[in-house]
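Following this line, the structures themselves.
Computed from the coordinates by the stated procedures, all read-outs in this text should not be read as laboratory data. Bear in mind the structure is a predicted one, so any value in this text is a computation, not a measurement. Cβ atoms are built from the backbone, for glycine too; each structure is taken alone.
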Structure I
């Protein structure tokens, strides 16, 4: 006690003797921190803790979670290697703010600002990330006579003679995937639900041989599991050269069974909605599988690709067209992360940019539905071109991801409209439309380097041309024009579905050149959102400690 008192007296004396110059020095230091542009960028990401009620799990299920989280952390390390290279060598050169920002971006390029470098001396981000040799040209790749060169689970490398060759992921990452597979098998031994046990076992095998079809099929067959894990090389967004290569990621999830029961009925409407798409018959001739599932989850761990830059709030998988045509797909709504984005981002944006009389239409239920049906809508339309150009993904190459995200957005809104007309969803239709418009402002902030961001730029400009919303210069706010909004929805749906069915690479290129940009008016709106201090996205506090495990 005496020591504490003495320390307090000394501190008081020092404080009394501090002159104004010294006080100013302290203030200057604080101002310097506040003015650090990289720290300001870090602060644009609102923190959110990923938790759930683990008391609903059995003891064995609780024991599974640390194993699955450790496997997810391995996927995180692999994504770093795919996106940048050596994380340790980069971090050794950075200060605290740059380190924090590099963690968010998985490298020295700002994902929500067109991949611009934020570390001095770092050049542009390679379009092919680390999947291809940096000196490889498109001409060289396209002239390369290798029938498996588009393999999603391989790197393109050069041998000692400078010739291109393929290196499968399971060879490049042998040590890491062996450990991840071991963890999945340990979790499978604890699994009490047979579907989950089978999936984890097959997924472990897939990590070690890069053959994912069987485990994808098993994942589709799971019905009664409380725990879920999405893990492996899954999405192709990181490969901006061709969209051929998949990158590693993982989610660890706990099913919200009560919410999931509410969603089950919607998958049965897919065939009917496919038939009614506003496009000519050849562009909707494929029928989606009827095993599609809609479920709600609390996500408790993100790793790798899904955690980079903007955070995923809903999942539609598998991507394999063979699985989708035979069994459909599963749509996972990440309810807790979705609520965080609604509360911290979407509602505050509406206060700035949505006309006051329409703000009552901004609701979480509408945001949840729009997001959910976006994922469902990935299963609508067509997977194979109608003119023999192969799959839509193959025909549209690196343009395919952004157009597919645009399709899912607009067909999700089409689904909401049709289901509302059928009396299958509640609330005013304007709730969904106004919330959808506000969502454009949220997602367009992801920038042109994001498939979702670019898709929203196209949609904003297309809707503006069709007077789907009005802009009040006096208030700087937007309002939905109901009838025009529906017409724009149908028109853009037809355009995107036709481009996909035709495999029209040049047409997609023109669409994004004409409309995939931020107009001065839109930029002014986005600047006002930033000036209001509204977060750009979220970052997570997550892991076994957070869960109390």
Structure II
């Protein structure tokens, strides 16, 4: 039997729910690990988003309760996940009780399985409102979050199973290998794609200067510095352009780091006439339900959001994901892209627009990562990731397709500032010759694609992004990067380019065409 055949085999459980063979294999491995381990054993299981983690641990709960005279507790970090988990457990014929802030616990003896959020459970335990003396198995969903660890002390004689798509802690100071004894790695994203369980991501990455971003105490970029960058006209223009080029007419999720950025995105898209709504964690339950229903029912809907849809949200009709933010979190990167990975009959591929250099930092979604090594040596993995300066040093400006068409007569439009700087140093020249040569090259391609000087000046106006990229690369080469200096250089470059074209258009035109321009 081929891999595809074997992985796709459906096996009925006694509850009537169907499991794929890879899911059954994972369950067998997990129970085997518990059989051979002490009672306080902590096991971590990794499986990509969309692979069916909830299905797997629901069957584990069902089987555990069938063979053990103890109870089970399932922990989540959000109310939506709590409800989804309870529903799935019920489908597996597991009678369960959700422990929330209003739940009556007088009947807890009637239940063998409980589902709770971390904070609610912690409060109930602190108030001594819940009897946990006979909890034999604790299952933690989205185990990479660190909020769960404060509860571990209550379950020192229980088996503990954490499940996650990315076995890398959300806090570098609290590595998962300190709280879990071992890791079982499940099916890879590539395997799930090949066997038609997940859609394939087609990524379009746009280079973005991130050196203005600041890193907060949690190890990721601060909301304020992200707002400052992504609320700027340059980034909003780039976002709209990327949407038009790659996502127009597709059901699209836009992820942002800050609420203010998301609201700016909402206003920009609304003003452009696109169907869009905004959602963040301040929305009421009624508002959230209304927005998500609109998103589900509108074929070309755009939903701009902040964090809230990274987990516990499943909308298979999403065709495009836009990462309108940068992150240093591998987990968040995988969660955001994973929202578009659900497969449908007429959907086996989805678009990802990356406006945060995330692809350059982490590699392709679904890359062959060594999860065991990441679990055992998280610091080594994180240290291997490129910082923003190093990332940007590898950037190469690429004209958008629409602009490149305006320069269709030019075989090459790229000018390597870094290489020009190296050459100037080697030849003992001053650094200003770099910009002179860059202006000469810009003037050449403008003239090459024009009939007269006015056409050339019009094309020069279109080169703003290329000019900014060259100036920023130049400022790094000469180690002068104050905001005022760079701003002055950009303005000065534009002025000199226009003057150069006016003064040299006839000469360049004749060099290219063998005759002067026609009057």
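Computed values, structure above
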quantity: Which entry (I, II) yields the derived value -16000 for helix-only ellipticity at 222 nm (-39500 (n - 2.57) for each DSSP H run of 4 or more, over all residues; to 500); calculated: I
quantity: For P(r) over Cα pairs in 20 Å bins from 0, in percent computed as 19, 46, 25, 9, 1, the structure of I, II it came from; calculated: II
quantity: Highest-scoring label, criterion being volume of the Cα convex hull per residue in Å³, for residues 143-358 alone, among I, II; calculated: I
quantity: Among I, II, which structure scores highest (criterion: FRET efficiency 1/(1 + (r/R0)^6) of positions 127 and 271 (r between Cβ atoms, R0 = 41 Å, to 0.05)); calculated: I
quantity: Comparison of I, II by distance in nm of label points 7 Å out along Cα→Cβ at positions 231 and 431 - largest value held by; calculated: I
quantity: Ranking I, II by FRET efficiency 1/(1 + (r/R0)^6) of positions 367 and 423 (r between Cβ atoms, R0 = 35 Å, to 0.05), the structure that comes out highest; calculated: I
quantity: Per relative contact order in percent (Cα under 8 Å, 6 or more apart), the highest-valued of structures I, II; calculated: I
